[in-house]
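Scrolling down, you'll hit the structures one after another.
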Structure 1
Amino acid sequence: MIKKRIKSLIQVFASLLLVGCGPTDVSSTDPLELNFEESFQLQLIEAQPGTVIEVPPGTHNFSRSLSLTVPGVTIRGAGMDQSVLSFAKQAQGAEGLLVTADDFVIEDLAIEDTVGDALKINESTNVTIRRVRTEWTNGPDPENGAYGIYPVQSRNILIEGSVAIGAADAGIYVGQSSQIIVRNSRAEYNVAGIEIENSTFADVYDNVATNNTGGILVFDLPNLEIQGGQSTRVFDNEVYRNNTENFAPEGAIVGNVPPGTGLLILANDNIEVFENQFWDNGNVNIMIYSYTLGGRTIEDPNYDPFPEKIYIHDNDYRGGGTTPRHRLLMAWHEIAQVNTPNIVWGGLVREGNNSSNIVCLGQDSSASFLNLRGGYDPEDVSYDKEPHHCTLPRLTPVDFNSPGDD
């Protein structure tokens with residue numbers, strides 16, 4: 001018994017070293033009477049594949065980041081409004097919970113008020129995030145952490161029934177990953193509600209994105225290890241009233257997202273957007289453009305800045321476009337004096353290419369449309385949908401058992 005207690009004390013001390021140095025009185029604490037913060041981190045360290053770590057109801061306070069590196073672990077609470085991991089008094093660490101492990105499940109709990117990202121998953125395969133809430137309870141604030149739910153460089157990711165509130169970058173973000181499903185979730189009061197970035201094969205459906213700066217973003221950006229984002233389906237979502245002022249900290253790329261944006265597609269290919277409801281997004285309901293629109297330069301020689309094969313069809317639009325905030329839309333609006341059309345395309349194409357099949361709206365779309373024709377002259381625009389009366393092959397559903405892009 002004494003040896004077991006000594007071993008446990010050593011493990012507790014090691015766990016504290018993993019998340020930062022600082023004064024602690026754990027060495028004088030009987031391991032049978034550890035507080036929840038200490039015992040929870042100890043469970044993460046001692047976990048074996050197949051371990052289920054329970055989080056009881058209540059608000060549990062943490063002063064340091066948590067980490068998990070063991071595969072096959074489940075962390076389970078009693079509900080996203082019952083079991084709360086609070087980092088309001090966090091003094092050390094960059095995240096709330098950092099996971100670098102395969103076959104990971106987290107469900108039925110909340111992570112609140114972290115200094116940095118709330119839940120970060122890195123280089124993991126087979127990740128399930130179910131009924132998890134991440135929130136900064138003080139509302140939109142540039143001092144909030146950047147990301148709520150944040151898998152990156154991972155594969156086979158399921159995010160469902162979850163809620164993300166108050167992130168200073170993206171509430172639900174999946175980056176540089178493949179085989180992704182985000183469904184039945186809600187993103188509110190973030191800069192970007194739901195963001196798929198530099199990723200392939202993603203299904204985003206049955207979600208609500210509201211009161212963000214931008215509701216849903218599908219981006220491909222330069223200077224990242226993984227590029228070539230493509231094959232994302234965005235369907236059956238409610239994307240409305242995303243008019244919150246942009247509160248991203250200075251220098252963040254999402255700081256360029258205009259308030260009032262429903263769906264923004266940037267430099268991504270093979271995107272299908274269908275059967276969504278868009279309403280009352282003040283800037284624009286849907287906008288598609290090249291990374292170079294507006295004169296932005298590129299230093300990454302491997303980066304393709306042009307979106308291609310964007311298929312938008314069978315969506316419902318109500319209102320929106322009453323308050324253009326994108327710089328080029330504001331210049332156009334000053335002359336046109338009408339609301340922004342439902343779908344706006346920047347109009348830039350790769351040299352030597354034409355606009356055929358870059359943006360397709362179906363054969364009989366009733367959605368209003370604007371081609372900014374590169375944005376060089378706010379009077380030289382086009383509302384002609386005829387070149388975009390085309391269809392593209394329907395994308396296939398995400399299948400975690402598919403080889404995908406391997």
Structure 2
Amino acid sequence: MIKKVGILASGGDVSGFNAVIRAIVKTAENHDVECYGIVDGYNGLLKKEYEKLTTAANGEAIGILAKGGSIIGSSINSNLFNYKVVKEDGTVEYQDVSDKAIQNIKEFGFDCIFTLGGDGTQKSARDFSTKGVNVIGVPKTIDNDVACTEITFGYNTAVSVAMEALDRLHTTGETHHRIMVLEVMGRYAGWIALESAIAGGADVALIPEIPYDIHRVAEKIKNRQKRGKNFSVVVVAEGAKPINGEITVMGTRNNGTGVDNTHLGGIGQIIAQQLEELTGLESRNTTLGYMQRGGTPTAFDRVLSTKYGAKAMELALEGKFGTLTVIKNGKLDSVSLEEVVGKNTKIGAVSGNTQESNIRKVTMDHDLVKTARDIGINLGD
């Protein structure tokens with residue numbers, strides 16, 4: 001019998017966190033289940049920081065449907081199975097502190113923990129599940145790369161923000177006869193770049209899944225010039241890379257130890273400089289950055305987040321733990337966390353773009369790729 005549950009948000013900010021939290025709380029209250037927010041994600045599990053969540057008068061979960069961010073915070077780079085610990089002498093050591101978190105869960109009486117997050121979050125959820133914790137995941141990430149689901153919450157809002165930016169860059173590029181480059185997020189998957197390029201009328205979309213040839217891109221722009229179009233709009237995912245080249249890394253946190261700590265960025269400026277040299281047109285880069293993550297969610301994300309949250313609570317009431325809520329064939333469903341992590345089964349393993357990871361990438365037979373090619377968007381190949 002489920003009587004008390006905890007909700008944690010983990011990973012980068014997205015629009016829709018609060019809508020999921022609200023849906024879990026409202027569904028739980030209809031079944032006399034207490035809800036607590038675990039403050040700052042997995043860190044809160046370790047530090048025993050919980051906050052009661054209700055929709056009663058003046059309750060914490062009131063009026064949050066349209067609110068961006070997460071009212072309970074979120075943790076980044078906090079893998080409790082490989083956790084950064086600063087010792088008294090200032091040295092850093094990575095330790096498995098998961099047993100302490102599990103003890104805290106038992107002491108407080110949580111019957112289930114909901115994990116709202118992406119690839120890394122759900123990898124840790126799977127690891128806790130393996131150690132006997134009742135866990136249910138909800139797939140979040142603007143990159144849309146969580147395995148086994150057709151869409152994650154937060155993605156639609158990010159695409160909408162990128163599309164609006166392209167609308168504005170389009171008019172500036174046309175007015176001043178420039179190449180306008182927009183760098184968007186997308187570490188290992190190009191969903192944002194590809195879909196926003198289609199929605200925003202871009203001429204080029206460079207994504208991580210298709211290593212690009214800058215000369216092919218320049219040729220596309222030159223052909224537009226021959227037709228009297230002296231401007232072009234280019235969308236570049238932060239994880240895009242040239243043929244036989246590597247992704248552009250701005251730096252690494254913690255020397256890359258512990259979790260996937262590479263800090264990507266800078267590819268947009270590189271592309272803009274190269275295209276200016278190859279085409280003779282002035283080029284400007286805009287890096288959208290955190291603008292994609294914040295702010296109020298779209299109607300689509302509000303509905304999707306609410307569906308996910310309600311479904312997650314339903315799964316808990318049914319005792320279907322160790323699962324992730326997903327959209328499959330356009331309908332709400334669930335899959336095991338084991339299926340989500342795929343071959344990445346080592347406890348505490350680093351998540352992300354590794355050979356063992358099971359992240360969802362753009363495939364060459366996807367409708368978005370076919371559509372982009374049909375309408376003449378150059379994909380750099």
Structure 3
Amino acid sequence: MSNILAFLILAVVYYIGEFVGTKTKAWIPSVFVIACLFLGGFWTFFPKDIVNLAGMGAPLGGILVIMLCITHMGTVISIKQLLQQWKVIVITICGLAGMVVLTWFICIPLVGKEYVIAGLPPLTGGIVAATMMNLAAIEKGLTTAAVLAIAMYVIQGFVGYPLTAVMLKMEGKKLLAGFRSGMAEAAAAGEVDSAAGNMKVEEAPRKKLIPPMPEKYSTTAFILAKLAFSAFIASKLAVVTGLNQAVWALILGIVFTEIGFLDKDSLNKAKSYGFLMYVLMIFVFAGLKDATPSMLTEVAGPMLTIIVIGVAGMAGLSMVAGKFLGISWNMAFAVSLTSLYGFPPNYILTEESVKALAETPEEHEYLMGKMLPMMIVGGFITVTITSVVIAGVFVNLL
């Protein structure tokens with residue numbers, strides 16, 4: 001297969017997913033459709049290295065785009081928003097605790113201890129936890145358990161994508177009802193700018209430590225260079241502190257935007273967001289190349305049992321925590337579900353749900369501001385931090 005043909009096929013597959021997501025107003029999320037098409041492709045005519053052939057493999061599709069996109073996430077979330085997300089941290093930890101406890105006590109009698117130990121850490125997070133459990137199981141000679149660890153990482157998104165889409169749509173509708181009610185009240189009171197159609201917001205411009213670059217010099221290359229510099233510093237801090245570089249990238253993105261070094265919404269300003277996110281998602285779906293039909297058949301029963309029981313435990317405890325903390329049950333469940341896929345699907349699912357619901361740019365901005373910070377923080381807490389801790393404990397239980 002030629003490089004151009006590989007690129008064309010991936011672009012068509014991705015667009016089909018986007019089309020279905022838009023056509024169904026995100027009730028069938030694009031990431032779910034794309035994942036299904038990738039899986040079918042790898043089982044039929046896709047070369048295993050189709051993503052590399054298309055030029056979107058590592059390092060561009062891997063660590064480079066990941067770090068640029070995560071740093072960009074920091075440019076759309078303020079420090080104030082981040083500090084407000086302590087409730088999300090509590091909810092996600094409670095959700096994972098519910099998943100671990102219920103799965104441990106119910107699934108061990110049903111599927112066996114080895115399967116639960118190998119499969120549970122990947123369900124609580126991402127590829128790092130899956131790899132840790134896979135290698136540990138291989139070392140112990142537990143071949144099927146090792147397969148289960150990787151299969152769990154590959155398949156869990158198929159459960160998480162549609163569930164999250166439903167939760168976000170429910171939350172978005174509720175938020176929009178309140179927002180539109182407030183707009184109507186403001187219009188009745190004469191507080192809406194009739195020319196612009198927007199609610200008036202009196203906000204004094206904030207002076208930043210680093211003054212902005214004149215627009216004519218703030219080019220795509222300049223903005224990308226600043227993001228790359230921030231990502232580079234994050235990678236060095238990770239070596240010194242031991243904290244994952246993705247977490248540092250998010251933190252530096254927020255801090256550097258506050259002081260004026262990075263532009264607000266950097267990648268969109270650089271007109272690069274759409275392409276880089278496309279490359280990143282294609283790279284993520286490349287992980288499906290190892291999910292053979294025989295692999296999934298072998299571990300299907302134990303895997304589905306663990307997923308169903310685990311997600312039920314997560315739902316119960318996260319909703320209870322959300323109730324006590326004043327977070328709606330559907331949003332509490334949604335942020336906990338980020339453990340099943342992490343970044344970037346958490347961003348894509350949020351954006352797709354908002355796009356389906358919002359009728360004006362103001363509504364779009366309002367919904368993204370309300371839901372995106374929670375989903376981003378939830379993904380980092382589950383996938384980047386807690387799943388690795390859980391895997392570190394479970395490795396010693398094999």
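What follows draws every value from the coordinates through simple rules; no lab data is involved. Bear in mind that the values here come from a model prediction, so they are computed numbers and not experimental data. Cβ atoms are built from the backbone, for glycine too; each structure is taken alone.
Below, the figures for the structure above:
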read-out: When relative contact order in percent (Cα under 8 Å, 6 or more apart) is computed for each of 1, 2, 3, the largest belongs to; value: 3
read-out: FRET efficiency 1/(1 + (r/R0)^6) of positions 39 and 223 (r between Cβ atoms, R0 = 35 Å, to 0.05) - highest-scoring structure of 1, 2, 3; value: 3
read-out: Answer label among 1, 2, 3 for the case where helix-only ellipticity at 222 nm (-39500 (n - 2.57) for each DSSP H run of 4 or more, over all residues; to 500), calculated from the coordinates, equals -3000; value: 1
read-out: Source structure (of 1, 2, 3) for semi-axes √(5λ) of the Cα gyration tensor in Å, computed value 35, 25, 22; value: 3
